[in-house]
Structure 1
């Protein structure tokens, strides 16, 4: 009786393993090329700012002078060029004085298939615009184009939703692979896996298993946070908003310089990393940054907000004030881009970003080998 139970149990596990293997294979095959592109673009974007300055030094470098122009003046210069904006964000408030101020433009042309981001670089001493334009047509360089490609494939809201779904598909493939290759985990982490270096089939199998296991925890974090950051693409109200052309700007009436100074008084040890300038009446002036002694993981949890029309103080939040769940969510963006551990961590993130592509390629080779083997066996039979 026991032997029959053992046979049935064994058969059930074999069937389950086959099912999981099928899921693992097809999810990997369907998403492979897209994950290869996302991984490569993500690895390059780890050094987005550095590569941007390397590629376009004349457009992003300025000669320091005694005094910068007021934020109010730079704001007016920007919005004059773009009369229909959802907002403007100052991206490098803590940059060295020889780097041009860079601003992100939140545009909306009323089309779902274009996710509208633009960029402007301004000489903060003279007010000269050094570069400007949309991010999806190379007007402001390759890195801005790549940034928008990474989270939307330049396909607007459908593209952003697709990126999120590919992330989930890869997570499913990762976890099913973990179950399928569970017997190899200990061998891999103890370096006891051997393979024939002269056989491409065993090499691809070795790379697929070892890379998948070693990169597993890091890929889970990056894939899940990427999915979470693109969840906006599944919100009905966001889709409705994207289908309506942005109305003409309603400029702030309060002084941006005054609100900026007050924000730093509210949190004196704050180093700003992101400042949002509203251009629509329902939006607020906000500033985010990192406090002294904090890791960059906490930067998204520190903020100060003002009413852009009246200049009235609205709210102040620090990372420590947040609930555990909100603290966790605040870490998702830095966890995704790897900006919280210096140069070594950035290089590590570049390498991890290449692993989905390697898994896709080796996985395809393994699938192709099995397919050919099956076809040969079928023909011989």
Structure 2
């Protein structure tokens, strides 16, 4: 039974269905409902990866959520604190399996922090009738299944849900996210790259055919599984490009910026691995479509982001640094107009595990359940 306090008649309303939060939004629109009394139950599949562990860290501080399921195929029946000792005396639970159908019976929302292909292989109408799903993989991000299958090299197992899935870039698709059953959480590089250029693409200030994105990421973006390329001796005191002209986030960036610009977008995206744990810095270059001043460009950014808590447009002459957003859900954006070349240089920084993964997933959850969007996410960046 779920209870909601009705401010109109000062009575507690009770609902048997777990979809009480859909009702909360409807009542709120009618000016009748105020505070939700009971917390929702969440399950995480992939709770022992870096993004999954970050979900645990954030949700443990969320006043409206209780984690009921710590799913991990690799650590079934092991205590969660034995895998992440930072959770000692904080999480008293053992890891469960990745049975999504069973999990759907027990929780109100499922987070899938899993490799590509898992969520699509498990998705069904029965699951979505029982619970909401926020998928941190790429399975439902792109609307053209052929593009997904080409770039990810696998057959999509549930293409019937692609149309319904909402791309969970909160600052762009907020209204659609609020009513969604299935949200495709954006990738880390894509979140940073899209938000950095979005206002200028939307306003037609940049020639999209000239857009080049150069991005650097910390090693946590590659996940927790052992890989030779990510060993200490391979990464330390080293910097390297990878996925040159082939990185799988490329079509996702092209699709979303294409929606913003109202045209087909084809761009160059080159990611680099740098020897740090967290953070992404994207530097983006494009020709301007007309002569503009700093004030005009700043006004465009303020038009789209002026009321966005998590997006900070920096002052003139100040450019983003990954340390300024580490451990937080913030996006820092700066830009420089190069009058000599008629180009604009846009820069964005995020924490790849927070705004680039778990933090944005929680932000999506807050929107889906009618919570304050910032709940659990007022994380002050760590420095140094």
Structure 3
């Protein structure tokens, strides 16, 4: 069977058919060399490997798996999710225009704002989960990129990707989707119309909180994509072989991890929704979420593993709940096998995040243990 025909679970478990042809090992090798030899006629011994700055073999293998997983034409790995995002936005010319979803991961917003100011690029921010608002913003004139994040972090808003693509086309823009909080297991934005999908592979794709990385996957190889590829090679923004190897290893269990984490998240969301000390739960898997039907359609495998909830009371009440947790680690990130809790207002107090909001990333532990931990922290 060709790996192009494999189901996602098989593709991942087999690492896209990665066998070390030299040793026969079922795990791809790590080649740490930064430079590669030529023969007596000065021809490269391996034409793919001249110097390590543009690429490496294990990164190529991980990219092939991710491109196939997303249904894309090509993938490019970067040393971080932000490095992937910045590579895309650097293709926007001075004087261009970008339309960016509001209320998304703060560091993304901050970097895009600063970059656009330096490059004299017009930036318009809009709630992309409101299709009418996004359509109206796109109708105002030509743009280069429409950037959306779905589900959004930490508000868990869901954007209709197919409708967003139609809006982006109306102003001649590429539609790029940050799908980190969904994972390629739960949704494939390229199949819904997006031109480029981005993941912070630091999160659930690796899943073990030990690799920084990011990836862009394109629906088609276009001049913009080729510009990103050339820029990455010239700038040396490639993921190193050790990181790529760890990423590929983590990816082999992604389908299993996501299945468990999604199941846990659904149980936890229902528990929190019924808890008397919880004001509200932001999770698109709940029927009470305003975009539940859209989330179900776009994410048929489940609504993910990230959620936020608002504790009744004030800031101190929320911090006390976080402080009492035993299994949920108080740390910034998401998508790992270990569950995390974050008081997001402490991290970004200037962005309008409620003081009582706690964001949790649900891990792969037993749901009953996690629910018990939340229960004792909230006070049964």
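When volume of the Cα convex hull per residue in Å³, for residues 151-254 alone is calculated for each of the structures 1, 2, 3, which structure yields the highest value?
Details: 1: 169; 2: 156; 3: 117.
Structure 1 gives the largest value of volume of the Cα convex hull per residue in Å³, for residues 151-254 alone among 1, 2, 3.
Can you tell which of 1, 2, 3 yields -11000 when helix-only ellipticity at 222 nm (-39500 (n - 2.57) for each DSSP H run of 4 or more, over all residues; to 500) is derived from it? Don't skip to the end; give the middle numbers.
Values: 1: -17500; 2: -8000; 3: -11000.
It was calculated from structure 3.
Values in this text are rule-based calculations from the coordinates and carry no lab data. On a predicted model such as this, the values are computed, not experimentally measured, just so you know.
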